[in-house]
Structure 1
Amino acid sequence: MFRKTIFWIHLLSGIAAGTVIAIMSATGIAIAFEAEILDWMDRDLSAVEVPADAPPALSIDELLARLSEEFPDFKATAIQTFPEADKAYKILQGRDRLIYANPYTGAFAESQAGPAHHVLHTIEEWHRWLGAKEGPTSTGRLITGVSNLAFLILCLTGLYLWFPRAMKSRLFKKALFFNKKVRGKARDFNRHNVFGIWNLPVLIVLVGTAVVISFGWGHKLVFQVLGEEPPQFRDFRMLMVKPPALPDHPVDATPLPYQEIADKIASAFPEYNLLWINLPHSSQPEQGLQPLNVAVYLPAPFQSAGYTPISVDPITGDILQATRFEERSAGMQARVWVRFLHTGEAFGLIGKIIATVATAASLILVYTGFALSWCRFFG
């Protein structure tokens, strides 16, 4: 009786959520390698040739001045530099526009990955909330969240149902390996078992972390389990750190050039992979002098684990505050790991490939599950 109850929970959960699970799986595969796709499309723009005589690179300030002359409509909000001499600088206008700058020649080139980025962003919206215009507050977000919860139930009940009724090696072999001789319903049942059990450990991680990401209570639970107060935000803003107060400076004090500040940060973090300077909003002078927001990305399994926000005194270039990942609370570290376990990125490119393969297997599970359900109800 207990096994029969588990079976019907499994069957009804699959029927109810199967279509949405298929949509999330297909879109998840499409966006799994978004960063790699966009970098590949701009591969010729992001690489620069280092001159043989190795002249000194133009300063950040010179590049920004030239940019404002060549692209007067471009409002730079941030600039990224790299330790590698053969990489172009990236100058950003929010999240919508990117220009590459050759630090030796001062030549600029606008990113060609814009259309691809737009397509991938649309697919991402379907993955997260079925393309609903309201985004995080939409009914679509609730539907995908409930479907993730149903998927987790499918994984757990499926594990129970996978075990043969009799503990015999012959029956385990049938449930572990493909049988090329069977057809029809027996073939679907065999594939459902085999694809399910071999991908189940990865799917439980992917789906369990998706549940945490989908629901506010799941997000809070990570911190509450570790005895911490959950942050206000559930996105990248939760990593933001309140800047310290600036020391007193004369009213007529002049900020240092960005290049001098960048050089100081690079000296303090010689192992950095990426230096990111957020440019102040010149349209808000009423705010007065504020710490300059800088970030370095240090070597780490995934990018956010290397993210180190830094507050800099714009007058002296002194580092007022720097927060490395290992200095964050246990709850925050765990929550960040949840985010990147969901994509497999926590284990680099290999992790993303494994996560993508398991996600593709979930499409086969949906298909065979629907096929078996059809046979059960309609013969």
Structure 2
Amino acid sequence: MKLKITLGAVALSMGAALMAGVVQAKELKVGLVLSVSGPFSDYGRQIQNGVHLYMTEHGDTVAGRKITLIVKDDTGIAPAVAKRQAQELLIKDKVDILAGFDLTPNAFAAASLATEAKVPMIIMNAATSSITEKSPYIARVSMTLPQSSWAMAKWAYQNNIHSAYILVADYGPGHDAQDQFKKTFSSLGGKIVGEVRTPVNTADYSPFLQRVKDAKPDALFFFVPPGSSMVSLVKNFRELGLDKLGIKEIGPGDMTDENSLPALGDSALGMITAFHYSAAHDSPENKAFVAAYAKSFPGDAPNFMSIGGYDGMQLIYKALEKTGGDASGDAFMAAVKGMKWMSPRGPVEIDPETRDIVQNEYIRKLERVNGVLQNVEFDTIKAVKDPGKQG
């Protein structure tokens, strides 16, 4: 009798352990490495808002697995911190998927970890072209700077802008924007009359803009970090009277990000940008997204960061549905390649060869519509692949 009781206890114990294993297997951990504090904290906040909105709309369970989010703060442009946080997510928290990465240097720092662990890494913003080349387990749902820079160069030359001066911040995304605009604009027959790279934390652009004024180009193509740097550039541009000389301001669309518009004000009116998303994009999907965002985050406006978070979770959910809940690196990445869906920004696809986003680029002009500053789309270049990987 005693033997039977012991065996029964063992059987119960094994059953409980197996049941616990099943429950544990159903949980799927997504580790988000984001700028929660520091000068880029708005990036992290917007991406998290997009992530949470998608999960609010679609539930926290996919393919039988409950999704748990773990957020780690990289504090801003801090590659060592980002790598340490990603390591902790993988080793201590045992996450199944890494995601987030709002800044290029931080994404670069964590890429090797994704390769070593064979864990999917979803880039929700960082925009330097070569990021996806750093690991076969990286996919990007946001953008690359060459996409919008290529589109801007093409539109500019086709619309009587035949000379340009290039001003960019001296870091990865700025270099990408400069190189692609120069390559495309020059190949079409445009003339680059000057180029300058400025420190990332530049507070006064007057000395650099004086060079632009002296060169008298048809347009200034620029890329600097959104926020205070962009506000200073726009202010200095008008203080030096470059607008009165007929020099057009053109650049990638994150220069007129929705969250920057109140600070930019009317000084940025008329600016032409190329980008994959505007809160004013006219589609049923985007109208629903903007309305849901306003309801969930009153007083806030969605921007390209929140779309990155939203579509990042959309990609994760769709891949898990396709694999039946298998988040292992090779199975997940196989599911991701070639995946298509309708985003609030328009139709998107993950390029099966590069694991990068393919999307429309919209040409927009900053205008006041019913008293509100908006990036008003007036032209579309469809299904743009990352030209930075096109040779």
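A compact table of results
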| quantity | calculated |
| --- | --- |
| With mean count of other Cβ atoms within 10 Å over residues 270-277 derived as 24.2, matching label from 1, 2 | 2 |
| With helix-only ellipticity at 222 nm (-39500 (n - 2.57) for each DSSP H run of 4 or more, over all residues; to 500) derived as -17500, matching label from 1, 2 | 1 |
| At a computed 195 (volume of the Cα convex hull per residue in Å³), which of 1, 2 | 1 |
| Label whose coordinates, when FRET efficiency 1/(1 + (r/R0)^6) of positions 126 and 198 (r between Cβ atoms, R0 = 30 Å, to 0.05) is calculated, return 0.90 (choices 1, 2) | 2 |
| Origin of the value 12.6, where Kirkwood radius over Cα pairs in Å, for residues 190-237 alone was derived from one of 1, 2 | 1 |
| Origin of the derived value 1.14 (Rg/Rh (Cα atoms, Kirkwood Rh), for residues 62-277 alone; candidates 1, 2) | 1 |
| Among 1, 2, structure where semi-axes √(5λ) of the Cα gyration tensor in Å, for residues 118-173 alone as derived comes to 38, 13, 5 | 1 |
| Origin of the value 3, 14, 23, 20, 16, 12, 8, 3, 0, where P(r) over Cα pairs in 5 Å bins from 0, in percent, for residues 262-341 alone was derived from one of 1, 2 | 1 |
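Throughout, read-outs are computed from the coordinates displayed, never taken from laboratory work. On a predicted model such as this, the values are computed, not experimentally measured, just so you know. Cβ atoms are built from the backbone, for glycine too; each structure is taken alone.
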